[in-house]
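Next come the structures, one after another.
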Structure 1
Amino acid sequence: MKLLKYEFLDAPEGSYNGVLKQLVTQIRNLRNNSTSEDFIKAGPSVRKLEQWLQNVDDSMSNGSHREYIQEIMDELSQEDDIESNFLEEIERSLKTILKSVANIGFSMDDVNFSFENVEAVQWIEYLGYNGDKQKQEIVRSTFQSICYKNGLIFIDKTAE
């Protein structure tokens, strides 16, 4: 579905794209900023928007039935998976590289970074490595490489 396409689309309110934008925005906000009780309470209004979109699809003889809410939730889950996959890959890679190159162990506790996600734009703010000074460049370069591989923006705060 490409959620960002609809979240930042300039569409008239009440139009098909405007309602789709409203649905995507509401579900993201509910999922990220609300309790499960709030999500349940919002269910009828969200389902009403989905039904409106499905009725438009039907009236256009589209022939395909879309579960908009499920599509949106699936894509939001994929965004969440990026962070967990990144963390697993960075830890596995750094343990392997540092063991092979320098015969030293590695702990994620020695790396200072933050994973940021604002309006589905994801980036890593790399703040440094507290371990062996000689291996700082290996850790930084590995972080940067895996960020790029996973489509994350790498911001090196150690350069400031």
Structure 2
Amino acid sequence: MSDELIMWVDRENTVIGSVSRARMRAEGLCHRAVYVLVFNSAGEICVHRRTMRKDFRPGWLELSAGGVVAADEEWRDAAQRELEEELGVKAVLTDHGMFFDEGDDYQVWGRVYSCMWDGELCLQPEEVEEAWFIPVANISTELMGPITETSMSAFRYWRSVQRNEKM
């Protein structure tokens, strides 16, 4: 996985080229990632716990399925791939747009998607330890424990888009 080539971009989201995942993590290089928020018909969101084998925030909670965009991969293709790999879900995706996020050890352009899913989840054991649905109102690091900053940013971005669309 550390040899996997990913899309390397600058802070304006212009493609620079490709870089190994290992180098991107080691140097905190700017890259692209996709975030798919999965909701059920009750309006709950799927939350999952990352395995301890993950190279970014092992054991933390995620509010989205997703991951880095591979070199020469389209956003939507990456989102569909990650959703199917991590949760075993094949669903129609709604695109909500992009946001930029950065922290001490990451810089990422994220594209947020959402989908509806009432079927069974088939978890990828290498990446997802457990998954469950909770009411959106219950999302809180105080109640739940550490949530990856990037999936929280994706969720907040999605929520702001939803509020603007309803105005």
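Every number in this text was worked out from the coordinates using simple rules, so none of it is lab data. None of the values given here were measured: they were computed from a predicted structure. Cβ atoms are built from the backbone, for glycine too; each structure is taken alone.
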Original post:
Suppose you compute relative contact order in percent (Cα under 8 Å, 6 or more apart) for every structure in 1, 2: which one lands on 15?
Top reply: 1
Original post:
Of the structures labelled 1, 2, which one yields 1.00 when FRET efficiency 1/(1 + (r/R0)^6) of positions 51 and 123 (r between Cβ atoms, R0 = 25 Å, to 0.05) is computed from its coordinates?
Top reply: 2
Original post:
Which structure, out of 1, 2, was Cα extents along the principal axes in Å derived from, given a value of 65, 32, 28?
Top reply: 1
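Of the structures labelled 1, 2, one was used to calculate helix-only ellipticity at 222 nm (-39500 (n - 2.57) for each DSSP H run of 4 or more, over all residues; to 500), giving -7500. Name it.
Only structure 2 yields this read-out.
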Original post:
So Kirkwood radius over Cα pairs in Å, for residues 43-114 alone, computed for just one structure, reads 13.4; which one of 1, 2 is that?
Top reply: 2
